[in-house]
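Only the coordinates and a few stated rules stand behind these numbers; no lab work does. Note that the structure is a prediction, hence the values are computed from the model and not measured. Cβ atoms are built from the backbone, for glycine too; each structure is taken alone.
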Structure 1
């Protein structure tokens with residue numbers, strides 16, 4: 001299970017929008033997700049039209065008259081997507097915990113004792129660096145920092161980095177963070193200048209996907225739902241779906257169980273070893289004719305749909321190509337020509353994707 005906090009003390013950077021729609025996107029990728037609304041403003045709860053008498057306050061507070069377990073407050077939003085709601089009363093928790101020993105670990109203690117089958121827990125933090133945000137940082141191993149392409153968003157990041165360092169030093173808890181560029185307006189030259197500055201500052205600490213300005217994201221909040229329920233074909237849906245795919249590609253394989261060496265040696269000595277056939281990789285050549293293009297990539301299931309220098313195709317007389325060695329299986333892919341996603345028109349095999357567009361389909365038999 002991965003626990004990811006979404007935090008930035010600067011308001012209006014798309015923090016709650018990211019928490020809600022990333023959770024929805026992961027659930028649409030067949031991952032079971034719990035969204036914890038740790039913001040007393042309860043924007044995630046309100047934005048999903050959730051009404052509940054109990055909230056995360058009743059789980060974390062020792063003074064409440066209605067003490068509850070985390071499992072008792074969870075409300076279903078949609079398939080594979082649940083929420084632990086918040087409320088204004090959560091704002092009093094900071095005062096309650098002020099003089100208490102172990103106040104930084106209250107949420108961590110709760111999640112440690114929480115028996116569940118979630119693949120992801122997403123925590124929507126308050127827009128400040130108080131005790132609730134420190135609780136979220138302590139409880140998580142990953143942080144997403146939504147940042148607008150603006151100077152003020154960049155300046156707030158240094159303060160968050162200090163808090164992360166403080167948690168590491170005092171609580172011996174290391175957290176990795178990544179910057180997500182949000183509210184990006186591709187119509188403005190200033191946006192690209194700030195994007196270059198963010199890339200220069202954070203380099204490897206950035207998601208390759210960015211979230212563009214899209215009015216549908218605000219409309220979905222006003223309707224009390226997430227973007228996948230509101231308009232699954234809009235730009236906002238595509239951006240958050242791509243972000244979720246990038247996060248999923250970072251999933252670690254479960255550790256292999258330790259072998260019983262004594263039994264294994266006995267098995268080897270007493271039984272004839274079976275013949276093992278190895279699965280060979282097949283070399284596949286992707287190519288597209290685009291003589292006027294300046295930049296062409298191939299993205300698909302085989303590389304997590306990411307776009308970077310490893311996915312850039314080579315140009316020779318207007319024909320862009322790339323060789324990949326693939327295992328046997330069924331792969332979806334598309335070309336990205338100067339930022340425009342298109343299917344492979346030379347490949348008649350295609351399937352509709354969640355955005356109402358066509359992915360090209362490749363079947364590889366490596367045996």
Structure 2
């Protein structure tokens with residue numbers, strides 16, 4: 001029998017790259033993925049569910065906010081101002097004559113605030129700014145909505161007062177804001193492209209980590225490593241099927257995004273596929289590294305959640321703007337591949353093929369992916385020895 005050092009000495013010579021062996025490994029892994037219902041559900045059902053959630057259930061648009069308008073004054077001017085609040089589609093107004101009626105509803109959460117038109121409204125109006133015309137109270141437990149209620153209520157009062165004859169002279173210069181890339185300011189157009197990055201992260205990182213870790217648990221990975229196939233062949237053969245699943249999921253998600261959810265694709269499909277293929281490199285590399293280090297499905301799932309999914313969800317600019325984060329957190333985001341993918345997806349969908357933005361992001365994702373693959377290969381080689 002050969003000593004323990006014998007096989008390791010001859011190992012590099014016998015494990016050379018062979019396309020036929022690689023194809024056999026890819027075919028074997030593809031059949032295994034097709035026979036696993038959980039893999040198909042994650043690859044094809046989960047993208048549909050996530051896109052539906054971020055299209056209809058999750059919205060950053062503030063519309064039809066429920067507020068109360070308390071008319072303590074019955075004057076014609078007070079009724080005119082109350083009608084101005086009711087005439088906007090951005091507010092859902094409930095009228096009352098006593099603030100105690102709406103105060104209880106703010107406490108219960110059925111209203112987000114209320115506006116009080118005081119009894120001496122006519123006197124305040126005649127004082128020309130000596131006293132505030134109305135009182136605005138908002139629910140501060142939701143700061144963004146509270147700011148919206150306060151600012152929009154002030155805007156309604158200012159516009160109403162500006163429309164009174166002789167009250168305030170009309171401005172000589174009027175400003176008309178225009179919004180590029182998303183003229184309607186619909187949050188769906190920013191959320192849905194970013195959701196594709198979350199889908200790709202789940203398929204690339206979590207699915208790969210779980211599947212490969214399961215093979216380590218069952219002992220089948222050791223059997224594959226003991227074959228004449230090289231480490232590179234084994235890794236590529238393991239990951240190519242999931243790379244294909246990720247690209248198919250991207251095509252399906254893009255079809256839903258454009259034709260069902262109405263998000264325009266102003267860039268090219270080729271650029272989108274190039275970005276997706278490049279992002280799959282760090283995603284797959286991270287999943288493979290996690291499985292090689294842990295070799296346990298439970299640990300692999302936990303690590304993939306905390307190092308893959310959550311950073312992609314929280315630190316990629318998908319929901320929260322990176323520029324608004326503290327400096328230490330902003331520094332961490334440079335290490336998150338999803339940061340570059342989310343920015344690229346929003347560019348392709350909303351602006352077009354802006355290569356001055358896309359090329360640096362492609363390079364960053366490729367570099368991070370290469371480093372992760374080198375670490376995964378090294379960890380797998382140690383397991384082999």
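Summary table
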| quantity | calculated |
| --- | --- |
| Which entry (1, 2) yields the derived value 59, 20, 17 for semi-axes √(5λ) of the Cα gyration tensor in Å | 2 |
| Identity of the structure behind -9500 (criterion: helix-only ellipticity at 222 nm (-39500 (n - 2.57) for each DSSP H run of 4 or more, over all residues; to 500), calculated), options 1, 2 | 1 |
| Of the structures 1, 2, the one that 16 was derived from, the read-out being relative contact order in percent (Cα under 8 Å, 6 or more apart) | 1 |
| Winner on FRET efficiency 1/(1 + (r/R0)^6) of positions 80 and 248 (r between Cβ atoms, R0 = 35 Å, to 0.05) once structures 1, 2 are ranked, highest first | 1 |
